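Take a look at these structures.
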Structure I
Amino acid sequence: MTIKESSGTTTTSHPAEGPPVLQGVRVIDLASVIMGPYACQILGDLGADVVKIESPQGDVMRRVHKRSADGIGALSLNINRNKRSVVLDLKSDKGRSAALDLIGTADILVTNMRPRALRKLGLTYEDLAAANPRLVYCNAQGFRSDSSAADYAAYDEVIQAASGMVDLMQRTTGQPSYVPTVMADKVCGLTIAYAVLAAYIGRLRTGRGQHVEVPMADTMFAFTLVEHIGGRVFEPPDGPVGFPRSLEPGHIAFPTKDGYACVVPYTPRNAADFFDFVGHPEMKERFAPEFFQERLPELYEAIGRYTPAFTTAEWDAFCSEHSIPFSPVMNLDHVGEHPYWTSGHNLTVEEHPHEGPYRVISPPVRFSEAPTGIRRHCPVLGEDTAEVLEEIGYTPEQIAALAPQGPH
């Protein structure tokens, strides 16, 4: 992973000449926390006009890790970029009516409200499709809407437990712990993004929208079992669940002379080159092709025994020369400092109109003919209410009548 720093100005976008790929597509973000907003962030990065409908209190993530009392939370700054914020009280007749008018102009709607709440507010797919049959409507909650668990509260930890992810952690660490990232929220957010885009492409062909459901538990169940269904894929089963390489206790990053690195001799040829480099060619026979897979635990133990003899840079140079998978372990305290990230402008400092300088996590996908990037910084709560409602024909008096009245 030897990368030289490139020259050029910092940018939060990947420049191209054409319009963004989703220019002209309107998305209603009727979601909160991470999963739904992350999906809508992706659509916004691709050029969609994302309108985030928020309650007068705002999305709860606005209040997490704020720098000041009236500031915007750290996570919200990136996950709610490229959006416009409209405040509507959906529990009031006027607020719900305005939301229906706005949804009537939309191509895609994403919500993570539970089925009971959607029915109570009159915001189910059936409620909306008659007035806007071209709408692609996606609801994504913890469990399938036709199950007895449809209205169960479900956050990332719950879904990690329900989908087998916690079991995998217990098998490898001895503790029923959670993966230390909101994996379920983010995987399901990615799934929402591709699912609604598939339905939108279908609408281009048929002229009709449709209802898309992304249950978190089902999504993570399928995600976990890709490799971990193991021998249970056969009927009758011919072995245990689990992907042996991933579940092997020695499958870890290894110490070097000055840090840690991922050194992964993935083939017998890789292993032979490794043992030549560390001065133990006699070990090569033990990891010949006919023994390689069954002796992975022994291979990992040997790698850990020899990696401390060389620096991370020395391992980088050797692995690069011999095509052995390698990466230094990135310390998150130094996030974005490696030349690979700086040369790609993956994390840049931009000026938010209300929060001042902050770090933008740049869109990772690049298109040859369409730009991606930050067109709008995360809005303050309700910043765009008047602008958006004026666009759909509301008068200043009607907009003023929708303003929150008193405590909520």
Structure II
Amino acid sequence: RLHVHARIGFFYRRAGIPASQRPVNGGWIYGGHLLPDGTSAQVFAGTTYTEQAEWSGSTRLVNVRGNTVSVFYTDLAFNRNPDASNITPPVAVITQTLGQIHADFRHVWFTGFGTHTPLLRPDGVYYQTGQQNEFYSFRDPFTFEDPQHPGVNYMVFEGNTAGDRGTPNCTEADLGYRPNDPHAETLQEVLDSGAYYQKANIGLAVAENGSLSKWKFLPPLISANCVNDQTERPQVYIKDGKYYIFTISHRTTYAAGVDGPDGVYGFVGNGIRSDFQPMNYGSGLVLGNPTDLNTAAGTDFDPNPDQNPRAFQSYSHYIMPGGLVESFIDTVEGRRGGALSPTVRVQIAKSASAVDLRYGNGGLGGYGDIPANRADINIAGFIQDLFGQGGQSGLLAQAANDNGASRQTVQQINQFVNQ
């Protein structure tokens, strides 16, 4: 159960190297843990717990001149017995911490991240708490500025609909059937199936200050009551005036009578508050792992031998501008992964999407094919990093006693600035 010890780390690589010249791993170098040891635990001062973890979120460059980055992540504390059962429910807190990014010609590093500010805890009104359900979901913050409302910042995240777990309170609206659908189940049939245990939603909050350190809950954007129990890693993707919500989910978290592969699901609307509709002719499926829906799923850690051995091949997808998609390898043919999957690209237009088979090799690109954007580079900050300010040993400081190395470094600076 390594997820109770999870840490946030970072990778970096030199920009401007063509894909054909990169190593097979994409040229990525692991930089280590992002947050200093023990700092994320400060949020749980006075709380009894046995393990503490840093789960996913998102990062924004909030001050270009100061190279300041804001990390929004899920801070978690677990209080467990040796058999991994809960003594008390896990405590999930959406948290912010600020740091600075630095680089020279050899590596990238971060400073700061010493103060961690708790932003949101589930309220029990819109979003389920641990007291209402010890298996609740409250994680994966993704923040963005809404172009239709300049200066207004929103956050989407994974949640569950508030209420005590196991309360049979599905409604006709939750079922989503069209009038006179000949295949529609009755509400009682759905309740009898136990579907009311599935209560996922995609939550929404709005920032109340410019530093993004104070947020207010709003009603969820999408609810999956009596349909699914997990809508993980939600993100908002804006293209050609359309607002897309992408989320990942799992076959094993669907309610009885509903099925679909592990993968990415998408919904489209005309603004942050829309009647979001599932993409791709109503299926919602954007990217799916190869799955035999006529065979029991199994799990990623205990696969069904009769199931497609790649049914859990990729997980935790993130769709970048331009349609490039990153994910990590979960389980392939019985082998656990944990590293980046090959990049793929999706073409998105109106309410439809398709895998771009012209990209890479039959649709599969390199590992971590993430383009770099240097349009807003802070040249002054970069020069400071080269001199090794802030306790770091930059290249210029190392070359101070070597005239040849100094001349080479100055040449690198001139080449870099003039690119």
Requested in this report: Determine which structure produced the value 24.4 for Kirkwood radius over Cα pairs in Å, calculated from the coordinates; the candidates are I, II.
Outcome: I
Query raised in the report: Of the structures labelled I, II, which one yields 32, 18, 7 when semi-axes √(5λ) of the Cα gyration tensor in Å, for residues 145-200 alone is computed from its coordinates?
Result: II
Query - Source structure (of I, II) for helix-only ellipticity at 222 nm (-39500 (n - 2.57) for each DSSP H run of 4 or more, over all residues; to 500), computed value -2500 - result: II
Requested in this report: Using relative contact order in percent (Cα under 8 Å, 6 or more apart), single out the structure from I, II with the greatest value.
Outcome: I
Report summary line: For distance in nm of label points 7 Å out along Cα→Cβ at positions 329 and 345, structure among I, II ranking highest is I
Query raised in the report: Once distance in nm of label points 7 Å out along Cα→Cβ at positions 105 and 169 is calculated for every structure in I, II, which label goes with the largest value?
Result: II
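Only the coordinates and a few stated rules stand behind these numbers; no lab work does. Please read all numbers here as calculations on a predicted model, not as lab measurements. Cβ atoms are built from the backbone, for glycine too; each structure is taken alone.
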